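In what follows, structures are represented as structure tokens.
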Structure P
Amino acid sequence: LGVPAVMGANINTDVVNGKLGIVDGYTGEIFLEPNRQLLREYRSLVSEESELFAMVNKDLALPAVTLDNQHIEVMLNAGLSADSNIAINTGVDGVGLYRTEIAFLLQHHFPSEDEQYHQYRAILNSYSSQRVVMRTLDIGGDKPLPYLPIEEDNPFLGWRGIRFTLDHPDIFLIQLRAMLRASAESGNLSILLPMVSGIKELDDAMTLINQAYSEVVLLDERIQA
């Protein structure tokens, strides 16, 4: 975002209000009422960084091609929203990973099919000429849902990702239907299945994907398989 930030500083806002400060997002340091020498030093760093960004920005629109003429896709890692202006201004080739679980984590209930549809449609249409890879719901481990507690010995490797959604096909089908419906106009959807550990999981997931497609294609023939 271009805004320096330091997390977990535990500073009383009454102490810093109205005071000159330097926030160093690289080192995680905050300097209050810096002396002249420190100010000169950081102003020089800001100037050097601005010159570096200006040099880099000139090359952003150039294609990412290796010496043997192989094109390399440069794609966004996004969740909840993805600003299409970023892709336009920085030469990004699309969205390589859209983490759908973030919208689930921010709510107090499972989002409905229509809620998911509107969210996914906005993203897909923003990148209508580029590929968008949407990952199906991946919860567990460091991403528990507040309204669905999961208790197990090893949540990071156990009941999460595709195993959770296969055990809850109703939740999985709602999300798949929303994704497929949302792709009707743009046709640029790719689906990523998280934490797959075997062929059977992939086969079971494909069965549900095909079921969702057979249901939604009756509503809109533009939806691609």
Structure Q
Amino acid sequence: MTIGYSGALGTITKLDDLLDPKFKGKIALNGDPLGSSAAMNGIYMINKALGGTFDDVSKGVAFFKKLKDAGNFINVNPTEATIASGQTPVVIDNGYIQAGVVKQFAAAGKVWKMYTPASVGSTYNSAVSAWAPHPACARLWMEYTLGEKGADIWAQGGATPTLWVWLLKTARATSAAKGSIGTSKVVAEKATAEQTAAARAYLKTAWPAAVGTN
């Protein structure tokens, strides 16, 4: 997770920068945390940066309330179109999505920056059906996508693969992959399913009270 923003807005170096009046009506979160993993992780990221934990996201919610009260946070689901038009020039979203925006902005002669206040993420899980017509073929595909070659492709696309720290430590990471996601060996922290269920139970009333609804 990260905070992506138009370079025309300057440089964000700390969370409190987002309370600046220049961000009025400009900050958006990808989705509703009650159903969107990106939005949920956005709250986790802000919460962790403020000293909160996966078991108590109240600090993160309180910060979003500050943004809303300042008029800086808007209840708009950011899309490629809203970013391109300038409607949502500050977006809290997955890093791999932001990496794509960086390239799009560069192609248009503009700059899209990223600021990550805390390292938080989640994983995409998959499985091979035991009843698949050709489970061995499926296993080979999984080995490819989750192995070293697949990890390189994921990294070049802006996503951080599970093998990334190992690839860096063993000097197997390609220059193209490092150019895409950097060389940080910090492993993003992830909430458990139980922690997320508990957080969403809290957010069911706390989130609308803090920022309203879309």
Structure R
Amino acid sequence: MLYLIETHGPITTNTYLYGDDATQHAFLIDPGFEPERILAAIREKGITVERILLTHGHFDHIGAALAVSDALGALPICMWEKGRKYAESPNWNLSANFFPPAGFTLPAARMTYLPDGACLALAAAPACRLHLTATPGHTEDGCSYVSEAAARRTDGDRLAFVGDTIFRASYGATHFPGGDEPTLMQSIKTRLLTLPKDTLLLSGHSEPTTVGEERTRAWYR
């Protein structure tokens, strides 16, 4: 199961539902804006969301997380453990710039901070797993969620939710607090483009691409 929900705010963010067709249980990745749009899609499709996953802590990837969590019974909001200061600071998550004067934060009680390499399995479908893979550079806390088939090089859905680490024919900006281009390039080259070439890369703001396609870019060589 894979669904895209475009959510609109100061910019448009790709929000994803990924899960198990048989049980209709899923992960929700990067709920950026418009919680009611996200909730309507979940209800229309009859999906049970088990966890909210964040690829990094910028406002356009976390903006609807708390409202959706509240509406679905206080769902855990998960991110890489280096994301704490982004969740807790409107200056780090940039919401102070776009929603002045206060911006917004995510409450500590709702957050689950995970280590690099954590394996997340749906309770209703344990074979449906995503592997948290640290991919910093756009932010200090950037991570990707890699499917079991891509991570283990087995048959199945080979895909990765990459946030703003890499886009189709481009990659994430590094001029925000915590950004670093050499770190970003290292993440892309060693943690994403080493996945099987048919792995689908699903980003926060571009059309899908594949590992094989992005290996052809001049900046990769």
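Every read-out reported here was derived from the displayed coordinates using simple, explicitly stated rules and does not represent laboratory data. The model shown is predicted, which means the values in this text are computed figures rather than measured ones. Cβ atoms are built from the backbone, for glycine too; each structure is taken alone.
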Please state which of the structures P, Q, R yields 4.6 when distance in nm of label points 7 Å out along Cα→Cβ at positions 14 and 174 is computed from it.
P
Could you tell me which structure in P, Q, R was used to calculate P(r) over Cα pairs in 10 Å bins from 0, in percent, for residues 38-117 alone as 17, 45, 30, 8, 0?
Q
Origin of the value 1.0, where distance in nm of label points 7 Å out along Cα→Cβ at positions 78 and 182 was derived from one of P, Q, R
P
Where does the value 68, 48, 32 come from, among P, Q, R, when Cα extents along the principal axes in Å is the thing being computed?
P
